[in-house]
Each structure stands twice: as C-alpha cells, then as structure tokens.
Structure 1
Amino acid sequence: MMFDNAAKPQPERSGPGAGLHVAVIMDGNGRWAANRGWPRLVGHRKGGERVRELVEACPRLGIRYLTLYAFSTENWKRSNEEVLGLMSLLSRYIRAEAKRLKREGVRLRFIGDRTRLAPDLQELMGWIEAETDANDLLHLSVAINYGGRDEITRASRALARDVATGKLDPDAMTQDTISRYLDTHFLPDPDLVVRTSGETRVSNFLLWQAAYSEYVFSPVLWPDFTPQVMADILTAFGQRERRFGGVSS
C-alpha cells in the first residue's frame, strides 16, 4: 500500500484559519427545502452552490485542507430518488468544476468505500483525482459512502492481512501505523469540525481523526452557510485554547 506524505512544509497563509484542516458535516439541505415547500433535491442543489463558494473562499480564509461529508454509509436508507439525485449531483459537480479546480490549484480527492458506487461514477472520481493531483493550494476531500466505523473496519482488515502475510509486525504497531491504513492517510487530522443545521451529533464522521479536534455546532442550515459564517466561526475558534490533554500554560 502506498501512502502520500502529508507532512510536507506548508506555505504561510493569511486569514483567521491559516493552515487549518477544517472538516464540515453539511447538514440541513432537506429541511431548507422543506421549509420552502420544495423537494429535498432542490436543497441539495442549493447546498452544492455553497460548496463552490466555500471552496473559492478557503485560500482567503487560510484553510489549507477542507473535508466535506457528502454521503454517509447510512444515507443509503434514504429514498431511491434522493440517493440517485445525490449521485447525479456529485457527477455534475465533478464535470462542471473540473477546469476551475485545476486552474485554481485545488486538489480533489475522495474518502470512503467506492465499491458500492456506480462504475461510471468511480471512473469519474478517479479521473478528477488524477487531473488535480499536482495542485497544492487547497486540499479538498469529499467523503462519499463514508462512515468512521466502516473506515476503521476496512483498515483493520487490511492490517490483519499484512500481519498474516508477515508484512507488518504487530508488536511494532503504533497509532501512526493505524492512521496510515485509514482513508485519510494523506491528510493531517482536522483542527476543527463544523456541523451545520443545529444538530449536535458527530454522525460517524472522522471518529479516529477527530479525537482532539474542536467542534462547532452551527444552527445555520447548510444552504445558508456562507463564507462569512465560516469566517466568524474561525475567528471564534482562534480564541480557543487547545491543550490536547494537557493543562493551561
């Protein structure tokens, strides 16, 4: 298994979130649409516009890594119409944004189990990853068919196979070893996890990686979540003291 080096020197950034990894649980699209008497997919389309705006704003805000929770392993329980609509929106986003992402220095990658996705979508995902793999201004990761428990289960299987074949010494395993088997092996752990819509659950998102992340639960529904809302969150985040299990200095 090959791993990217996530510890490359980072250039200086300006803005309240300079150099941060921010992960977002994009929640509230359906409710936003229902509040207006519209189908849920209208809310998802509006949410896609917010993704575009936030991605464009990240360099100005100083965010270097942005990870978005787009579709969970549990979301398959939704109606077939909504699931197909979400997959179609993802395909359209990739095709519509490919040139802009490449031009503006955004590297797009996906985390999650792709095996359940349609072959043409898997191919499209691989294509955009290859097209943007030289970019380094913003590292955008989209979680699709992703669940933290599922990720850890898949990583455990891979670890077990490597131990069984002698590629890995179980006595030499560390937390870093486990991290290298996760979908996010190419990313630093998130500094901040934001969930929109007022819900206060982590919903199986980055369970290993967010062990020491700060959390913000915003009441704003995702289609109303503007870059200014993120800027305000980052300003408040900058006032927090992160002790990582230690005590105040």
Structure 2
Amino acid sequence: MALPINPVVLIPARLASTRLPNKPLADIHGEPMIVHVWRRAMEAEIGRVVVAAAEADIADAIIAVGGEAVLTRPDHASGSDRIFEALSTIDPGREHDAIVNIQGDLPTVEAAAIRAAFAPLANPDVDIATIAAEITEPAERTNPNVVKAVAGFTSGGGDGAAHPIARALYFTRASAPSGDGPLYHHIGLYAYRRAALERFVEIAPSPLEQREKLEQLRALEAGMRIDVALVDTVPLGVDTPVELARARKMLAPD
C-alpha cells in the first residue's frame, strides 16, 4: 500500500461569520489567523499548500507572507464546494491525486495531526480520511456540539507516532456507541482522493446529513468509505471571541 504521490493541501476561508466576523484576519500575535493555519499546513510537508479564499483580503494576507492563494466564489454552501472550485482552478491538468482539506479556523492544529489525516489514504480502498481523538471530558460525551466518530478501534489513544486507524461506521451528535468504552471526538479535517471529492460534490444532500447536520454522512450514505486515524488532541476551533483569546494564549511566544 502506498500514499497518493501528488497531494495538495487546500484551506478554505471566508470572512462571513456570525459569531466572529472577519475571523480569518483576526490578529494572533501580529499575524492573521489564516496565516497561522497556513504555517501549520506548510510544516506538515505533505505537498503544495493553497488557501481557497472567498475574499481578496484573505488571499492578500497569504500572498504577503509568500504563500499561495486562489479566489473562489463567496457564496459556496460548504468548504468542500470551495476547495473543489479551487482545485479546478489551480490544477486543470488534474495532476494532484489527493486533497487535504484543513479548516481555516484551526490555528493550533498540529502538523502531526494533518499528516495523520492523510495517512489512511495509503489503503487503496479508502475514499476519504479524517481524524478523531478520544473524549476525556465527561461532559463532552453528551454534548451535541461534539461530533462523535463511531469506529471500532482495537487499541487506545494514539501514541504520537503511530496512529491507530479504523473504518468509520457513522458520525453523530448523540452519545454513541452505547456500552462501556471510549467515545471519539471527530475532528473536521479531511483527506480525499480526487475522484472521491469530485463524486462527493455532485451528490445531493442526504437524509441523515440533513437530520444530523453533518456533511460527511452524505459520503457514507452514498457507500463511500471513510477511515479515521486516532490522534492525541483536538485542535482549538476558533468561532467566538473567547476562543480567539484562548488561541492567542496557546500560541503566545515562549
């Protein structure tokens, strides 16, 4: 088994946010948040990194630090639609065979987690790969804002080097599976085979996707295979001023 040979990392970002307007440009120690995400993606050393920007201000911030950005339509319904447009623009010759999608509001994501999300694509049967971490806070087990990945891992948490991988059977906001044992917090970082992304964006929203408000269920309902790699920690997603303050504290220079 071997990984795709020419992946690209795409980071979708848009200024529209109801809880934290203009959040990709929020300052974190002198640099916009989107630049921090771009740096983490570069550190992962998976391949070419491109920010799929809905607005020119985001693209300009990336270009200013020597990065690559492409403008996309501002009205996309999802990040997967945005990265598909970006991919079509930057790679009309279809040279990239896999796409790693990193949300633009994860400034604390670790390079190792990005690499872990890519790793399951070494199995040719896997269409889409993602990551999860074992839930350690009891309140998160029943919190509907913490999405659970239902997968039959045969060992405990990742050890920082080798990350257990299991096939995803479901994703849910409920507490699942039942019974004794760990639950896993799904982290919305994905790697797609190119053909899988092209197929995914053509599929209509599915019943379970609409019920749970979880886009990845569309792929499962369509019979696509998603594998999950287990990592040690959940990166901080920045959606509110409080979370922005936490990110600034976490990324404070030593």
Structure 3
Amino acid sequence: MRRRFFVEKYEGTSAVIEGDTAHHLGHVLRAQKDQLYELSDGTEAWLGRIESVGRDRVEFVLLEPLPGPQLSAEVTLLLSVVKFDAFEWAIEKATELGVGSIVPLAAARSEKGLLAAAEKRSQRWKKILLEASQQSRRLRVPVLEALAKPGHAFGAPGDSFRVMLSERADAPSLRKVLVGVKSGRATLAIGPEGGWTDEEIDSARAAGFQEASLGQLILRTETAVVAALAMVNYALTPDQS
C-alpha cells in the first residue's frame, strides 16, 4: 500500500516536499525517481510520481486525483491534559478516528507541572498528528488548538452537538444521549484523572453540554477517548443500506 505525505500546496501539475519529511523520504525510505506516493494538500489528494530526490527536497509530478474519505461528522475533541505518554497516545488514536480539531484543556485537576510544560510539547504533538494522518490516509491533519481553560473552551461558539463524559452515578449513558442525534458536528469533552470539578460541570452545562457516562467501570482518559469517539462516529454515520 502506498504511503501518503502532506505538501504545503500544489503548483500546477507538480508538488514539492522539503525539510525533515524530504530527508525521511530520501534517506530512510530510500525513495527514488519514478516511485509513486499519495500526496495531500489538506483539500485534495493526488497520486504523485517522484521526478527528483535531493538532500532535503523531493519533487513530484501529479498523475491523477484520488478519492478522499467522506467523514460523516466534524468532531472537536476537548481533551484534558494528562501524563504526556497517555495524552500523546490519545491524540494519535483520535486522529485515526477522524477528529477535526483537538483542544488541550488545562483542567483544574490536571497536574500543574504538565500544564507548565504543555506549550513546549505542542510541536511534538503536531508531529504526532501529522504522522497519524499520513498513516490513516486522512485528507487533512487535525487542527491543534492552544491550551485553554475549560470554561473558555466550553463557551466557544458553534452549532454542534455537545457532550462531556462524566463519572457521576446519575449521568445517562453515552449510548442513550446519542440516540436521535442528527447533527453532523459534535464536540466531545473528556476530563483528567480525578474527573471534572463541580464548577467545570456547571460551566459545561451552561454552554449546552450534556453529561454522559461510558458505564460503571472507570476508564483511563486515553481509553475513554477511543471508546467515546468510536461511539460518536457510529451514531453520526448515516445508514448506507
């Protein structure tokens, strides 16, 4: 199966990859003239043939457009910052599951040391999103927003269906909350280890979020990301039969 790479833009019937990605193509993958790869500029995907391979520059000629995956929903993930290995695993899997944007949250119960270091990790996180997008053959890379306080992120304008995962015993199941949802846009908020504070829950409710539970078992944040996104994608995918 052909690898996919992202380019800044197409230039007529050609495209260029430079920098670290070009170095990876030339020195790790041993790319050579006339080899075929999939290319995307975030809007369209094309089959490209290598014309030349330089030290940090690979030039392609575009051969034919490729069909792009038709995502059923545009999902924004509001994800509280947790230990970085778990957070990075979660955003990688969220990318594979089709999220459109990710907002790291500085939740009240997020570790302060992690929040202080989050800005310095943003470039690494963007690289993870890029590589996961290439692996899953997405048309575009998810947008990684700046670290935000929950109250600010909850109140962002939009017409999406909004749900926050909750550990409260009286929270309805996510399955029940998703019944009958027709919106093609969804915002999913997932809290840190230790859960949301009452103030954060009240703020989310005021912004139109519904509480939902993934069941009686308490899941780690990264596990909850995969489980919840799979359910949201399933609920919002039209029946093709």
Which entry (1, 2, 3) yields the derived value 1.13 for Cα Rg over 2.2 N^0.38 Å: 3
Tell me which of 1, 2, 3 gives -7500 when you compute helix-only ellipticity at 222 nm (-39500 (n - 2.57) for each DSSP H run of 4 or more, over all residues; to 500). 2
Determine which structure produced the value 5.6 for distance in nm of label points 7 Å out along Cα→Cβ at positions 54 and 206, calculated from the coordinates; the candidates are 1, 2, 3. 3
Ranking 1, 2, 3 by relative contact order in percent (Cα under 8 Å, 6 or more apart), the structure that comes out highest: 1
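Values quoted throughout were computed directly from the atomic coordinates according to the rules given, and no laboratory measurement underlies them. Source: prediction; values computed, not measured. Cβ atoms are built from the backbone, for glycine too; each structure is taken alone.
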